[in-house]
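**Student:** The structures considered in this document are given below.
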Structure 1
Amino acid sequence: MSNVIFTSKATAKNGRDGHVKSDDGLIDLKLVNPATNKEDKGSNPEQLFAATYSACFDGALNLVASKQNKDIDSETTAEVSFLKDSEDDGFKIGVTLNISIKGVSQDEADQLAKDAHQVCPYSKATRGNIDVTLNPKSI
């Protein structure tokens with residue numbers, strides 16, 4: 001493993017119909033599978049992944065922009081879909097990143113999104129494993 005900067009830890013119990021909690025207690029959530037339970041309220045792995053991927057990608061976007069001396073204001077919304085996998089009769093996820101960038105042209109927004117996708121740790125982790133669609137928009 002490379003030089004570790006920090007490690008975060010969370011524990012899940014009883015899978016998609018259980019509970020997840022971080023070691024510091026900041027995350028302490030009931031999990032509900034929305035595919036089978038539409039009545040109860042709770043989070044799910046896809047919602048948690050959407051939150052973390054959008055935060056990571058938006059950070060990478062701002063890092064890339066600052067290195068290119070571009071002053072931007074951005075917002076990234078990740079849509080994480082739970083999908084049927086036709087290859088093995090199992091399941092998989094797909095991601096669409098909707099990226100709003102103020103302060104640049106559409107061409108620059110497109111390039112910044114592509115550049116951020118190359119350096120974002122979540123993009124690196126998912127590359128070749130899941131479909132990720134970039135949807136940048138200059139505002």
Structure 2
Amino acid sequence: MRSLVQRVSCARVEVGGKVVGAIGAGLLVLLGVGSGDDAARAEALAAKVAKLRIFGDEAGKMNRSVRDVGGAALVISQFTLYADARRGNRPSYTDAAPPERAEKLYGHFVTALKGQGLEVATGVFGADMQVSLTNDGPVTLMLEL
């Protein structure tokens with residue numbers, strides 16, 4: 001399971017010109033599900049994301065988690081995180097989980113993140129989405145479990 005996590009001051013996702021998910025300060029999580037992923041990985045990654053200390057404390061050090069600062073998460077499915085472009089110019093996605101399996105594990109990740117005490121907004125799995133964000137820092141991390 002791979003995620004690109006960005007600390008944001010705000011983020012939103014639109015489908016067909018309609019906002020389907022939005023947050024203020026918190027984390028934008030682009031989530032890719034691999035063919036070998038399972039529920040345990042989804043839960044472990046959700047716990048890692050919720051506990052990441054990438055928000056500033058009183059001294060300005062990145063020492064607080066999104067939970068500590070009362071932030072939210074916007075989770076977007078992103079199978080392209082499993083793109084392999086080492087050969088040729090057209091990426092291969094053979095390492096990504098099939099859509100039915102990926103959707104189930106995406107949902108499991110969202111549920112696990114909510115179980116970590118976070119407010120979670122989502123996009124629409126498999127839809128053509130437009131994601132807008134203001135990256136705060138910028139702070140961007142790639143996580144893989």
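Throughout, read-outs are computed from the coordinates displayed, never taken from laboratory work. From a predicted model like this one, the values you see are computed outputs, not experimental measurements. Cβ atoms are built from the backbone, for glycine too; each structure is taken alone.
**Student:** Assign the value -10000, calculated as helix-only ellipticity at 222 nm (-39500 (n - 2.57) for each DSSP H run of 4 or more, over all residues; to 500), to the correct structure from 1, 2.
**Tutor:** 1
**Student:** The value 0.5 for distance in nm of label points 7 Å out along Cα→Cβ at positions 28 and 76 was derived from one model only; which of 1, 2 is it?
**Tutor:** Details: 1: 3.0; 2: 0.5.
The structure behind it is 2.
**Student:** Figure out for me which of the structures 1, 2 the number 3.6 belongs to, where distance in nm of label points 7 Å out along Cα→Cβ at positions 12 and 100 was derived from the coordinates. Mind dumping the intermediate values first?
**Tutor:** Numbers: 1: 3.0; 2: 3.6.
Checking each candidate, the match is 2.
**Student:** I've got another one for you. Name the one structure among 1, 2 that mean count of other Cβ atoms within 10 Å over residues 20-27 of 12.4 was derived from.
**Tutor:** Of the options listed, only 1 reproduces it.
**Student:** Another question about this same structure. Which structure, out of 1, 2, was Rg/Rh (Cα atoms, Kirkwood Rh) derived from, given a value of 0.97?
**Tutor:** Answer by label: 2.
**Student:** Shifting gears a bit: Ranked by relative contact order in percent (Cα under 8 Å, 6 or more apart), which of 1, 2 sits at the highest value?
**Tutor:** When relative contact order in percent (Cα under 8 Å, 6 or more apart) is calculated for 1, 2, structure 2 comes out on top.
**Student:** Check the numbers for distance in nm of label points 7 Å out along Cα→Cβ at positions 4 and 36 across 1, 2 and tell me which is largest. Display every interim value, and only then the final one.
**Tutor:** Working: 1: 3.4; 2: 2.3.
Going through 1, 2 one by one, distance in nm of label points 7 Å out along Cα→Cβ at positions 4 and 36 is largest in 1.
**Student:** State the single structure among 1, 2 that was used to calculate mean count of other Cβ atoms within 10 Å over residues 52-59, giving 19.4.
**Tutor:** Computed on structure 1.
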